[in-house]
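Take a look at the structures below.
Readers should treat all values here as calculations from the given coordinates under stated rules, not as data from a laboratory. This is a predicted model, so every value here is computed, not measured. Cβ atoms are built from the backbone, for glycine too; each structure is taken alone.
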Structure I
């Protein structure tokens with residue numbers, strides 16, 4: 001039970017933090033400072049907490065990978081809007097881009113994870 005809740009928290013945290021960091025420095029990772037990393041981690045933390053709270057009420061939605069990506073992206077949008085002002089565009093531009101980037105990372109992680117799991121399972125059963 002606790003390990004499942006940790007997974008529900010850590011997955012969006014690990015998806016939102018790098019997305020926020022990359023968008024904050026506009027793709028130039030050499031510009032990233034400890035301050036950027038701290039704000040990105042705060043954004044990831046709020047995203048993870050938000051997804052964890054939502055999962056308590058709407059756990060059945062988490063079987064759809066597209067809905068999970070949308071929820072994670074939406075929570076990241078809210079967290080990014082709360083944590084720091086935009087670095088480009090209007091007030092919400094950076095938060096929107098960060099949310100979209102997080103949703104894309106979530107979908108990619110879902111697709112790649114399933115492919116690796118199926119491939120690993122096939123190797124295990126072939127060896128028996």
Structure II
């Protein structure tokens with residue numbers, strides 16, 4: 001997983017409310033339905049893993065003209081995301097997904113961090 005650009009938002013008392021992380025990935029042409037099908041049936045142990053690392057409000061959008069995937073998530077502790085690549089559940093998911101999207105040599109999704117340029121709370 002590429003290092004993400006993290007946007008930290010603070011409330012009026014300057015307490016950290018959470019970090020939003022956005023990145024893009026690339027889906028292979030012809031696998032749009034399969035990608036959605038696999039995510040609609042997300043494994044309970046993967047969901048539990050992501051939640052245990054403080055990930056919430058995780059969405060992935062598809063640009064149907066380019067097959068680019070845009071992902072955004074909220075992370076309570078962005079540093080905890082660094083633990084995901086060594087987790088067996090995460091590795092198994094990446095192995096499951098590598099045939100339908102661009103990946104790195106370890107089968108993790110090839111991802112590009114996105115810089116936030118606007119936010120309307």
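When distance in nm of label points 7 Å out along Cα→Cβ at positions 40 and 112 is computed for each of I, II, which one produces 2.9? Comparing all candidates, it corresponds to II.
A value of -6500 for helix-only ellipticity at 222 nm (-39500 (n - 2.57) for each DSSP H run of 4 or more, over all residues; to 500), calculated from one of I, II, originates in structure II.
Of the structures labelled I, II, which one yields 37 when relative contact order in percent (Cα under 8 Å, 6 or more apart) is computed from its coordinates? Answer by label: II. With respect to volume of the Cα convex hull per residue in Å³, the largest value across structures I, II is given by I.
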